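The data blocks that follow each hold one structure.
All of the numbers you see were taken from the coordinates with simple rules; none came from a lab. Note that the coordinates shown come from a computational prediction; the quantities given were computed from them, not determined experimentally. Cβ atoms are built from the backbone, for glycine too; each structure is taken alone.
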Structure P
Amino acid sequence: MLFRGQTGGGAGTGDLWQKDADAPRILSVTELTHVVRGLLETGIGQVWVEGEVCNHRRQASGHQYFNLKDDKCQLGCVLFHRPYLQLRQVQLSDGMLVHARGELTVYEARGQYQLNVNLVQAAGVGLLQAKFEALKKRLDAEGLFDPARKKPLPKFPRAIGIVTSPTGAAIRDMLNILRRRAPWIRIVINPVRVQGDGAAEEIVSAIDEFQRFEELGLPEVDVIVVCRGGGSAEDLWAFNEEIVARAIFRSSIPVVSAVGHEIDFTIADFVADLRAPTPSAAAELVAPDSAELEKRFQQTTLQLQRKVGARLDEWKARLAAATRGIREPRNRIEEFLQRTDLAGETLRREVRVRLAELRQSLLSMHTAIAQHRPDQIVQLKCQQLTQFSRQIYERTRDEIALRKTRLRHAEGLLRVLAPQATLERGFSITTDAAGEVLHSIQQITPGLEIRTRVSDGAFKSHVKKMTPTDDQARSVKSVASIDDIVS
């Protein structure tokens, strides 16, 4: 095959397509197919594709071949059998609308591109799963899944209510198991649609009707089983509706959810008081096994018979021993009567002695009380209290008078010794400008400013001249002037 020109592409592509500008390179079919495959796998790789299944073929190896088509094109697909991946794939059939994930590649033997599929989902499953997870998270936050609110199932139910389709295989399996395990249980079937439009509303109505059994004239049931057989996510979706979850939550009767197969989980399973993996398992969970009960009854009967027989033998032995001990019943009765009379006399004598002792004790206590005369003691204490009060008053009064006398004496001494009294007797106080008292002539220097305080005020002056006296001390000879009268 000959290619003219260069179309670009990845690095090195030009070397494959032509040797130089004048000599184009000629590729073999295999080489070109390798190039196309590399471009598809590296340029597109993993991809999701939506389409309708057609020409579906399953090989003995388990591999599946089919086409995905829309109104204009078709795409060849292959789904290889990989059991080790344990992928839960949908069962493919012609006409199904699916989402396929895979790697776009080239089947080189035929030179056609195809999708190597690794996961297939029914169209809309991804959206349904997201809706499922959002509702599950919200209801869990509201407490609808709280284990603490789940009600226990009755051990021996008298009647079981079943909400399911009356024509499905699930109800037939349940009825067979219930008749075999507990034929005495009354079974009340409330038929509903379990998939499609309106199915959720019918399930809710059936659950609510069991709550209003008296109003509707229905038999009272002890447990409700909401069930259906397996199916796709779309088939089971009615049991993921919020209205069904809330109907189960508000039910006063315990509810068992048994929807689909063991690997199927619905919102109803999380809200119900008990989840059963299948409808058949639900029948075994709600109904006791009659054969097992009969075996237990037989064991209990044998144990009871052995215990009753042992107790009867014990009482027979005790009765025989008692019979052997009674030789003359009348004599023993008369003996008992005599002993009773003696006991009565002893009791009466003890009572009389005890009463006499109590009377003597009471008389002694009365005499002691009379001797102590509590009224006189109280009167004496009152007199003592009055005397104490008088003494406290007198001592307090004398102490106050004494302290007043001492205070007046101290006041007189203070007036005599106070500096003002000394000044009034003709003395004065001389200080320097800093207020330090001048005690000696040694503290006087010419030009020193002094302050002199007399009885009616103070004045400032300056030292002009110093004249020594006979004892070689210095004294103020004269003061030039009084500078200021302070006060």
Structure Q
Amino acid sequence: MQRITIIGGGISGLTAAYDLVQFGFDCSLIEEKTHLGGVIKTVRVKDCILEDGPDSFLAQKPWALDLIRELGIEDQVIGSNDHLRRTFILRAGRMIPLPDGIHFMIPTKIWPVLTTRLVGWKTKAKMMQEWFRQPTTARANEERSVATFMQDHFGKEANHYLAQPMLAGVYGGSPERLSVDAVLPRFVELEKQYGSVSRGILQTDASLKKGSLHRKSSQPLFFSLKNGMQQLTDHISKRLSGRIRRITGSAKTLKKDRDGFHIVVEGQKISSDQVIIATPAHAASNLLQNLDPETSDHLKAIPYSSSMTVNLLYRRPNFGHALQGFGFLAPEVEQTLIAACTWVNTKFQHRATDDYIILRAFVSHRQTKYVSSMPDEDIANQVHNELSQIMGFTAKPTAWRIARWNRAMAQYEIGHRRRVDKIEARLNRVEGLHLTGNAYEGIGIPDCIHRSRKIAHRIQENLAAV
């Protein structure tokens, strides 16, 4: 029987292990932390559910929900309260509603753009002109940053107050460095086909409404689980219990000879026929330094940003804010400590008790380094002071929780897709070696699940064909 070792116990590693065990393989899972699930971590404070990492996943990408159904916990799925969905953008210290019809930073409705206070008339005029833009081959083969793409179509102000804050919530990175081809490939394709991205979105969405691929109008934008996202990883872990060899420790070295792969974990040598590395790219780079220096160099070149979530609990009586929306985003140009704040009570049911309000703030990736050496209590106080000033409430938090994620979010910068292509080409030369995680094809939970399942199925199909 083939022996397969998975290095990394986040959602990517757990998903690969789950499928491979289902296929009947002899599997080992190496994870240095006692907690399985990586950045997916849910805790209870005062009987409220707090997420240290991601609080949900996009409903539009089916792979996470497919796995949840297979695990038999679909009855635990909850959707975001989209009838209450409203997002604000901070400008000059005031929260301004995001105009209706904004399709992930792209305007698709004329009147809301004309009447918004978020951008000025010069930007509004450029947004109107964008509707009449025609396809051109002038930049077809040029890789651009998201900032360049947005400024070209909608102007610099749209980049500052739409692209940057929205991308910060997903990637924690800068639109000046992120590749539009890697981060927003659909927009690039729409530009090639229609010229105008706004017009392209409307026309393609209208076509999808007529077909079976269109998201049902009743389907929410986000899905989560009643008791938090850790329900997913905990359930996979339970399914693996007794069926997989669990090794707690850090993989130090990885070698390969004619007998297979050999991994050293805390002085223990583990032999395997195939290896799946499901760690951040920089950790995978360290493991491959001797086995494949070229792949190691490509992996090392993938940058990461750090993040920090701050959950604050307030007593509901006399809180002083109606929380009519999902929260707000704070653009970098506002120079705030926080990049965003989710009003958890509005976004999801089953999170807070009737007595509490949960504000979930994210420290700006540019500020994370500045506050990294500060005690948690000082960070919580600074975040509270900023939130109370922006939102206009006077209540004091009764509890708080901070989660620090060092180098956790892969940055798909200019050249990312070419780099990944080179990595994949190198992997084809090292039989039995596989890479998964958020550094390659997508950073969201569904993307990580999708890549890991593709690898597991490919292993099964290749061995079945022998």
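In terms of relative contact order in percent (Cα under 8 Å, 6 or more apart), the structure with the greatest value among P, Q is Q. Calculated for structures P, Q, Cα Rg over 2.2 N^0.38 Å, for residues 239-446 alone is largest in P.
For which of the structures P, Q does the calculation of helix-only ellipticity at 222 nm (-39500 (n - 2.57) for each DSSP H run of 4 or more, over all residues; to 500) return -15000?
Numbers: P: -15000; Q: -10500.
Derived from the structure labelled P.
Taking mean count of other Cβ atoms within 10 Å over residues 39-46 as the measure, the highest value among P, Q is held by Q. Out of P, Q, choose the structure whose coordinates give mean count of other Cβ atoms within 10 Å over residues 367-374 equal to 9.4 when calculated. This value belongs to structure P. FRET efficiency 1/(1 + (r/R0)^6) of positions 271 and 415 (r between Cβ atoms, R0 = 35 Å, to 0.05) computed as 0.00: which structure among P, Q? It must be structure P, since only it matches. With respect to distance in nm of label points 7 Å out along Cα→Cβ at positions 423 and 439, the largest value across structures P, Q is given by P.
Matching task: 0.00 is the computed value of FRET efficiency 1/(1 + (r/R0)^6) of positions 79 and 391 (r between Cβ atoms, R0 = 35 Å, to 0.05). Pick the structure from P, Q. Kindly include the intermediate steps, with their values, before the conclusion.
On the way: P: 0.00; Q: 0.85.
The value was obtained from structure P.
Taking 23.0, 70 as the value of Rg and Dmax of the Cα atoms in Å derived from one of the structures shown (P, Q), identify that structure. For Rg and Dmax of the Cα atoms in Å, the value 23.0, 70 is produced by structure Q.
Using FRET efficiency 1/(1 + (r/R0)^6) of positions 119 and 359 (r between Cβ atoms, R0 = 35 Å, to 0.05), single out the structure from P, Q with the greatest value. Write out the running numbers ahead of the final one.
Working: P: 0.00; Q: 0.85.
Sorting by FRET efficiency 1/(1 + (r/R0)^6) of positions 119 and 359 (r between Cβ atoms, R0 = 35 Å, to 0.05) in descending order puts Q first.
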